[in-house]
Structure 1
Amino acid sequence: MSHPARNFADIIEAARARGPRTMAIAVAQDKEVLAAAQAAYEDKIANSILIGDSEQIKKLAAENGINLTGMQLLDEKNSGLAVRRAVEIVARGQADMLMGGRVNVANVLHAALDSKIGLRIGKLLTHVAAFEIPGFDRIIWVADAGVMVAPTLEEKIQIVQNAIDVVQKVGISEPKVALIAALEMVNPSMPATVDAANLSKMAERGQIRGGLVDGPLGLDNAISPAAAKAKGIRSAVAGQADILIAPDIEAGNMLVMAISYLAGGRTAGVVVGGKAPIILASRDDVPHERLASVALGSLLV
C-alpha cells in the first residue's frame with residue numbers, strides 16, 4: 001500500500017488497486033451476502049463463486065435487484081455439502097478466499113479445519129476484527145473475539161502474531177499492540193496480567209515479530225494518551241495502540257459489541273492462519289462493512 005490504511009475506504013481502495021481476487025461463498029442464498037458479492041464485483045475487488053441452492057439464489061437476486069453478472073453458480077442444496085464444496089474449491093486453489101453465507105460460523109470453521117479437505121497449514125486459525133470508530137484517527141484492531149475461547153499462552157503468541165501480520169498488510173509497518181487486562185500491573189492471581197507480561201517480554205526477545213508489544217494495559221491507557229499519562233505509564237504503545245489483544249473470547253466479544261453498539265463503530269473482520277482468508281460477516285453488518293471485510297481478505301491473499 002502507498003500509505004497506511006486509516007479507515008475502511010483506504011482498505012477498499014487498496015484492494016481495488018490490486019485487482020479482483022476469486023471468492024468462494026458457502027450457502028450463498030442470502031440477500032446481504034449476494035449484495036456484498038455484487039458490490040465486490042462492481043468495485044473490481046472480487047469475483048464470486050456462489051455455492052448453494054441456485055434456485056433460491058436466483059430468486060433472491062431477482063427480488064432484491066441484485067445483478068449476478070460475473071458470478072459462477074454451483075448448485076448444492078444441502079448446506080453441509082455446500083460448505084465442504086466451498087472449502088474444497090479454496091483448498092484446491094480455485095478460489096483465493098472463503099466467505100460464509102447463510103450458515104453457522106462453527107460449521108464453516110469445522111470444515112476449514114478438516115484434516116482432509118480443510119485449509120490448515122500448521123498455524124492457529126484466529127479472528128482479527130477491524131473497527132472504524134467515531135473520533136479515532138485510525139482503525140482499531142481486535143483479536144481474538146471470534147474463534148479461540150480460552151487461549152493458552154502458546155496460543156496467544158499466535159493470536160498476537162496473526163494480528164500483527166494482518167495489520168502490516170494494510171501498510172502499518174510496526175503496529176502497536178496492547179495486551180488488555182483489568183489493570184496494568186502484574187498480579188499473580190490474575191492470569192491475564194501474567195500472560196500479558198510474558199508476551200511483552202517474548203516480543204522484546206524476538207519470539208513475536210513485526211510489532212511493538214506491551215502489557216498488561218487497561219483498555220483506557222491502551223487507547224487514551226491522557227489516561228496513560230495520568231497513570232504514569234511510559235510506553236511506546238500506551239495511549240497509541242493499533243491492536244487490542246483480549247485475554248479470552250468473553251472479554252473480546254464484549255469489547256467488540258461495546259465498540260459496535262455503544263461507540264457506533266463499524267466493523268470488518270477475517271479469520272487468518274489458514275491457507276486462505278475466511279470472511280465470516282455478521283448478519284448485522286451493513287453493506288459497507290461487508291465490502292470492507294471482502295477487501296481486507298483480498299489484501300491478505
Structure 2
Amino acid sequence: MTDVLINPPAALLGAHNAIVAGRTVRRHTTQFTGPLSIKGVIEGSATWETREGRYELVPGAVLLLNDGEAYSLTVDALQPVETFNFFFERGFVEDAFRTSTTSSAKLLDASPSSPMTFTERLHFETPLARELQEAHARMQNGEPLAESFYAAALQLAAVECDLRARVAKLPALRAATREELARRVGVGTSFLHANLERRVTVAEAAGEACLSPFHFHRLFTAFHDSTPHRYVTRLRLQRAKMLLRATGRDVGEVALACGFESLGSFTTLFTRTFGTSPARFRRIRETA
C-alpha cells in the first residue's frame with residue numbers, strides 16, 4: 001500500500017499522500033500552492049484564505065482546496081490550535097474515481113483522468129470530516145494511515161459522481177454546453193462558500209459566474225435542487241452549529257459571523273432547522 005508521509009518537506013507534497021499537522025497559537029503562511037488537499041482542525045479555529053474569500057474552520061468542518069490553488073493560512077489564538085490536513089498524491093483521487101466508475105476490462109485501456117476540481121468547498125459533519133478525525137486518532141495511536149487516504153479518495157470519488165449526475169440535469173442539449181454551464185455554476189457556488197461571513201447577493205455570485213442573475217438563479221436551482229438563498233442559509237446554519245459547539249462565542253456573535261442580519265432571524269431559523277434554540281443547543285453540548 002502507498003506509504004503516507006507525515007509533515008514532509010513542501011517539495012514532496014503531491015508526489016506522495018501526506019499528512020501535514022501542527023499545533024500552535026500563531027502561524028501565518030502566505031500564498032502556498034499545493035496538490036488537492038483536505039483541510040481540518042482538531043482543536044481551536046484556523047482560517048484559510050483564497051482569492052475568492054475566507055474559510056474559518058473549527059472541529060467538524062473541512063475544506064477542499066484544489067490542485068494548484070494558492071491559499072494563505074492564519075492561526076492567531078490564545079490557546080493552541082491543532083490543524084490536520086490531507087495532501088493527496090497527484091492522480092490518486094482521480095484513479096479512485098476511474099476505478100469506481102469503469103469496468104475492469106476498460107480500466108486496462110483507460111488513460112489517466114484530468115485533475116478534478118471541487119467547487120463545494122465546505123463540508124460539515126460529513127464522512128470526510130469524520131475520516132480526518134479518525135485518521136488523527138490513528139496517527140496518535142501509531143496505526144497505519146494508508147487506509148484513511150483510500151477511504152477519503154473514495155468519498156471524493158462519490159462527490160464527483162454526484163456532480164456528474166447533476167450536470168446531466170442541466171437544461172442544455174449538447175454535453176459541452178452542460179459542462180460549461182456546470183463550470184459557471186461551480187464558480188458561483190465556490191464564491192458563495194467563500195463568503196458565508198457576509199451578506200452576498202445572487203447578482204454578485206452571478207457576476208463571478210459570468211451569467212445574468214436570472215440565468216444563474218435558474219441554473220443553480222436545477223443543479224443543486226435548491227435556490228441560492230436556501231443553499232446559503234443551510235450552509236450558514238451548519239457553520240453556526242459548528243461554532244456553537246467548538247467555540248465560546250456568544251450566540252449573537254455567532255449569528256453575525258455566519259452572515260445573519262439579526263439575532264432574532266438566526267434564532268428562528270436555527271430552531272426551525274435543528275429543533276432547539278441556539279442557546280439551548282449550546283447548553284446541551286456543554287452538559288453532555
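Quick notes on this structure:
- Parent structure of the calculated result 23, given that relative contact order in percent (Cα under 8 Å, 6 or more apart) is the read-out and 1, 2 the choices: 1
- Mean count of other Cβ atoms within 10 Å over residues 137-144 from the coordinates reads 22.2; which among 1, 2: 1
- Of the structures 1, 2, the one that -12500 was derived from, the read-out being helix-only ellipticity at 222 nm (-39500 (n - 2.57) for each DSSP H run of 4 or more, over all residues; to 500): 1
- Identity of the structure behind 16.9, 53 (criterion: Rg and Dmax of the Cα atoms in Å, for residues 81-200 alone, calculated), options 1, 2: 2
- At a computed 22.2 (mean count of other Cβ atoms within 10 Å over residues 185-192), which of 1, 2: 2
- FRET efficiency 1/(1 + (r/R0)^6) of positions 25 and 233 (r between Cβ atoms, R0 = 41 Å, to 0.05) - structure with the largest value, from 1, 2: 2
Each value in this text was obtained by applying a stated rule to the coordinates, not by laboratory testing. Everything quoted here is computed from the prediction, not taken from an experiment. Cβ atoms are built from the backbone, for glycine too; each structure is taken alone.
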